[in-house]
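A.B. asks: So, here come the structures, one by one.
What follows is calculated from the coordinates using simple rules that are stated; it is not laboratory data. Only a predicted model underlies this, so the values are computations on that prediction, with no experimental measurement involved. Cβ atoms are built from the backbone, for glycine too; each structure is taken alone.
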Structure I
Amino acid sequence: MPRILCRPLSLQRCVLAASLTFAVTAAAQVVTVDTKPVVGSSNPATAEPPVTRPTSAPCTVTLFDNQVFKDYSAKPLTYAPPTGCRGHWAKVVLTVDFTVTAGRQFDRTASLYLGNANIFYGTTAEPRAALSPSWHVERDVTDLSALLKTSQSGQAIVYNVVDSTYTGIIYGTAKLLFYPADFRNPPAVVPDVVIPVSGTNSPYELDTTSSQLTTSVVAPRNTVKAYLDVIAQSQSSDEFWYLCAPNDVAAKLQSCPSTAFRETEITIDGKPAGVAPVYPWIYTGGIDPYLWEPIVGVQTLNFKPYRVDLTPFAGVLSDGAPHTVGVSVYNATSYFLATANLLLYTDPFRAQTGGGLLENTLSLAPTPLVVEKLTTDASGTTTGTVTVDSARTFTVKGYVNSALGRVETTVEQKVNFNSAQTFNVGTNDIQNAVQTSTVSSKTTSQLGFLKETTDKQISFPLTLNYAYTVNNDGTSAQVVTSDQKDVETETKSINGLPIFGSSRNEVVHTTDTLNYSAAGALVSATPTSASATYKAEDTLGKCFSRQVTSTARAVTNVTDGAGCPVKR
């Protein structure tokens, strides 16, 4: 293997051949690590916060303990509700701890299902010859309480290959913590029904734009609100979709096809119902594995579902007839995995609501504008730019006849995507990409003269600079810099009077330089420099702030609270 790292355009998976051994490592079990990164550690690190917990003592249900993942098989799960925490729960938290043995291994997709509903989705860290990484993830799964009130079978899926070449064995432990409600911890307001939209105990493969994950749904007759939590994960040649190029120039740019634009489309009975932007996740083996040691990319180990508000369709869904909910990815090539959970709220004072759809201006598919400004010289080097822009503005409005009266819900959204790529591809391989997905959403729920409004702004910026250059003596260097962000603000008001506001901002910056001999062997790697910051606060006075830095693949500093107001 001439280089440690693959060029992102070739879309080969990367293997740290120069630094990993071939020996099969002795079996190990899960090593539990702290939720807060530790200075000096090379374990995967993130600035993302743990789930806040109620003050009540939880009951714990273990889904699996030191489970071994070393083949391409799903591991069966059996779940029963906790006997010591019956009744209402204030919160339910899923915790998962992973360890992969030292050696060589790819990053792997990890997902957990109960009753065919997804309860966790993420990817794993890559080991080194002298590093067996351990990491901890957790997720608030309180909204799945309706599912968790009854016994369920399920599966843990971490498909892995272990042989004489790929030696890293993954171990995992997963638990559900149930926090009972009491006078200090009120019961959570949760969906009454959870309906999985998924393959059979696994995510569903979407190979083209026309590929669709569908589920037939018969909703309760008294449904009043509906939401769809969606995850669409890029795989194979679509893994680096944010670096892809238009079909007519993909080959000369040594890139994947279908442009650098992907978008998740939601349908009900074949008609457009909602849009979910695709987050540009970069896994721990992506582009340059050194970039992600120890600080990983945004959400890399713990994907966050995107919630689509389908409440305007609640009246339609409550008619007692079966309806088909569909999920697809525009420009999917090969391939995306998709899974979703439909969350339904019902009217406790009415057995049947009914209603209908009043307006829907959402088109079935986006119409992106692609502009190519490329030239190829006599040596075969292609230079220039490619831009892709998509802008969608739509309104979906519907109503239900609740016990309190007719409730009209209007979802107004502007969904924009912008990508600007710069290429210099020939003897050298230079790509710069600046991309942003934004959603501006206004949801209004009106009952009589009462009007509740939620305004939400979401942004997924990515700036990625990749340069592989060959010197006159045949030596070469690879320089990669990545900036990822996840930004969200939300405000709620009643009849124009603000009642709540919140914001969240996550940033991960990392850079790395690798130098190679004329024979393609790694000569040196400059100390990878990385930083991660996370800040979340709301108008109730809650605030979390964390800053993490690393150098030479070890955490150098962790600072909490610096971004929060000083309490007096």
Structure II
Amino acid sequence: MKTSGIALFAFALLSTLSWGLGHVAQAARPNVILIMSDDQGYGDLGCTGNPIIKTPNIDTLAAESSGLRDYHVAPTCSPTRCSLLTGHWTNRTGVWHTIMGRSMLRENEVTVGQMFADAGYETGMFGKWHLGDNYPYRPEDRGFTEVFRHGGGGVGQTPDIWDNAYFDGSYFHNGEIVPAKGFCTDVFFSRASDFISTCAKQKQPFFAYISTNAPHGPLHCPQEYLDLYPDQSDNIAAFYGMITNIDDNVGKTRKLIEELGIAENTIFIFTTDNGTASGAKIYNAGMRAGKGSPYDGGHRVPFFLHWPAGGLTKQHHVDQLTHAVDIVPTLLEMTGVPKPESVTFDGVSIASLLDPTQDVDWPERFVISDSQRVRDPIKWRGSSVMSQQYRLINGKELYDIAADPGQKNNIAKKRPNVVAKMRAFYEQWWAELEPTFSQTTEIYLGHPEHPVVSLTAHDWIQEVYPPWHQGSIRAAIELKASGKLVHKGHWAVKVIRDGKYQVSLRRWPAESGAAINAPLPAGDDVPGAATAFRVTPGTPIGATHGVLRLDGKDLDRKPVEPDAEEVRFVTELKQGSHQLAPYFEIKEGELGAYYVVVTRLD
């Protein structure tokens, strides 16, 4: 951070030091349970004023917690996750999109999971990771000792297990595919509960990160939760039903830690990853817009923290401006876990703000939320520069958030000095981060920790959106384009060792067992307002040849044999960075191989 950020960090450190030392001394090595839902906004809770939704357990948690009422994240999921787990601005970490290789957390980042693991904690990650599905980006590569997750950004997305829907799916358990019965949210909380119970019985401190894919679409949930909202549209009934299911699981988790006798010294957090995706028309707490927007409705979200041993048991409203980059330094201070010497946070500890016994004179600060959703960042795109009083949107619109929380009255012309000051902060911020944008996150090939690498179209780097979910894969959406198809996407890969590699091109993933040119029948649907991705029939592509393209050159070409599931190439790869772009020749031109498996041959 630049001058203003450094000054704020120093202030926060000094003002909270005595609080942190005192509480940590009384409550050594507290556990941490961090729950984050997906696409649930600030207004999608009863405790924030929603008159329809049923969230009694989270409402109770809020009444017994310190809550942030001006807390901001990124407007979409992966960018929020990287800030929440590292204490760094999203764009600094290489994560400014949710697809196209821009959702992978740079290997030089240190996650809170790694920090807690290094301090002797057991660390568990359950549910949605969405920061990379291959080495060195997976949660098990980033400090988490127990991992149970789906692939990509949601159940049924391209990197996920084939034909997964929200019920009775298969998931990655420490890298291995395992089946599970039940609704996905229930499964993730159940696995987290097993982890928590084991740690408690072993008297081992733990950090449990429970990150649900719900209520992200497609909108599916058990029928009993749909039935709770008979007077709402199908979409709202499913969206709210998914949230009420999360709420039930929050209640079960709180009951579990009480029964285990560890609730007193457990920091229990509930938050969400961006503004509402579906609930704004029903209730949005007076904010403008929702998910993806630079207005407050896109990135102001709830945050509640309960910790009996730390004195955080009663409702305490924190109205000061805070950001996801503040959470890691705050947790380190509360738990006494040391900060790595190599890490400098973009955020500050807000432990003193959360402490109801302290009256803190918090200084002016600026924070930034932006939503790039492009291959390479664009200056001012989808940006909100925030102060306690003002919001500067896209560098042009200015709103007095205290007087105009709905952001209806642009006062930029009336407050040119404020605009200039906030623009100057952004310019400084951008100048600091811009040199890092060219550092592409590359998937490692030939690393001993991950000798067989499965690549999916979700991570194609290209100008247009790749097929990021399995419905698009089944439909072969590229075939709907006009003109001759030319495959313009590639995977950014980093070969760790010179040698021979097998590169297997697939139209369907290995677990499907389907031939390249085979059509697939529609799969079964599940309860909810949306259609499961697997219900889309699998379109045959009529591939005649597979072509191995590397660094813009076609190295080899082989025919697609009848009933073949893959086309295999063996090639020499040199250590270093490469662009891998294999494809199938079809009548319409070039169709990128949606799935490619690369194996180091020793």
Structure III
Amino acid sequence: MKLRFTFQIKLFLSLVAFSCVLLALFGAFLFHTIDRQLNHDLGNRAKVQAAQIALMPGLSELVAAHDTAGIARLITPLRAKSDASYIVVGDIHENHLYHSQSPERVGKPMIGGDNAGVLAGKTIISVRKGGIGISLRSKAPVLDAHNKVIGIVSVGYLTSYIDDITLKQLAQTALSGLLLLTLLFAFSWLFSKNLKKQMFWLEPKEITLLVRQQKALLEAIYEGVIAIDDRQRIISINHAARELLALSQPETTLIGQNIRDVIHTDTAFFISDSDTPNRHDEVARFNQRQVIVNRVRIELDPATQTGWVFSFRDKNDINTLSSQLSQVKRYADNLRIMRHEQLNWTATLAGLLHMNRYEEAIGYIQAQSEGAQAVLDFVSSRVASPTLCGLLLGKYASAREKGVELNFDPACQFHRLPAELTESELMSIIGNLIDNAVDATLAAPAPRQPVEFYLSDSHDELLIEVADQGVGITPELRSRIFEQGVTTKPPSAADDTGGEHGIGLYLVSRYVRQAGGVIEISDNTPRGLVFSLFIPNPPQGEQASQER
């Protein structure tokens, strides 16, 4: 089983390992530096001692006379005061006259092979293997009264002695290094623990996964989202925001820019301080686009403000949703109207039956059923969609209650829905056209003429035609009637849409355009308008071949 460590343990071990390697390298460098410096210092010390011994009064006479006993009496007191490993005196023939460590070598040849320069009158420093081991030594010539070389003085330090000194100094340094390493261990542990605490005790993989999930979540939000810091610099922006504001720069380019350089709006909109409250559903204009914005403060702790988050949607989308909701409400109103008429009809019938006036009851049933049943039979036989049947019957009943007749063309028929149009969109198109025609008829002077409706898919297109004899549209307004917010109704008018005008025909135009259709507006006779919609609706086999 593979051993797995937490991030804190991994970081601690990494810091410890790095510290150990660093200290080991530093120790090796220190050992090399100390050893080199010690060799340099001891070499110079040996050189000074050898030169001074060679100049001692009486030494040259004793060397010339090969008086080993006299040389020993002269040098022995110096040896006691010197820290050198040995002192050696030799004659011109390179034979020992004195050896402080090995008296038995007196008379024997000197070892090392580095006497040539000394016999030539030079003082040298060398590392050679002598009679008692390898040493760092300095040799100086002994001169007589005529400055002629008659002997050699050698002062040396054994390398083992030098190593002992180096190791002692290194051991002292190592104690300091061990203390430092202990402090580094403690620091590494506390540092890794504090870092893990700041990471909310999460592992790096968990943090990576969390960041990716939050990024995916942000990009999946339909609304535009922009987060800024306390200096109004962008710290996050999702794809929906860039698309909604027509920003072609990638996210990496936008992050770090000032929000004012990216979004052009009211100069006071982004001005905020600690007293600025959160705002919801605020209407603003971002880059010439009208949006509905929510502004929420980012607070990592109660005492610190770190920025703001702005979430926004196109105001047109909100209006569209509102219009669709209004359309649903109108469907419900139509059902209530039909239910109300049915209850009235049932109550009247029940009263007649209660009074035993059966003939009047039969006549009332026949009178009420003829018109409604005829419309019901006609619509249900010509329209294949049950929901569309319900809509048309509801509009018929609603128009009658308002005092307007809705006439269906005898040639109406509907069997299949265009591929690019949903059933709810078709119902929104027909419902809005009939509602506008009824409203225009109600605004016209009496007597009110019927609204004519025609629906057919007999050819390769779906044809919808709604004609009224209402107040019509002025030529100036006709070219703009399908724009959002444009309406023929007075601003103070309140209708069943809750006071929102200029949405119905906008939706009609939008759905027809998405389905690849066209809309024509023509004048009716003697007054009013005719809305004609042509939506491509080829048979399924033909449509599939066109796609191929």
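A.B. asks: Upon calculation of helix-only ellipticity at 222 nm (-39500 (n - 2.57) for each DSSP H run of 4 or more, over all residues; to 500) from the atomic coordinates, which of the structures I, II, III produces -7000?
C.D. replies: II
A.B. asks: Using relative contact order in percent (Cα under 8 Å, 6 or more apart), single out the structure from I, II, III with the greatest value.
C.D. replies: With respect to relative contact order in percent (Cα under 8 Å, 6 or more apart), the highest-scoring structure among I, II, III is II.
A.B. asks: When distance in nm of label points 7 Å out along Cα→Cβ at positions 282 and 298 is computed for each of I, II, III, which one produces 1.7?
C.D. replies: III
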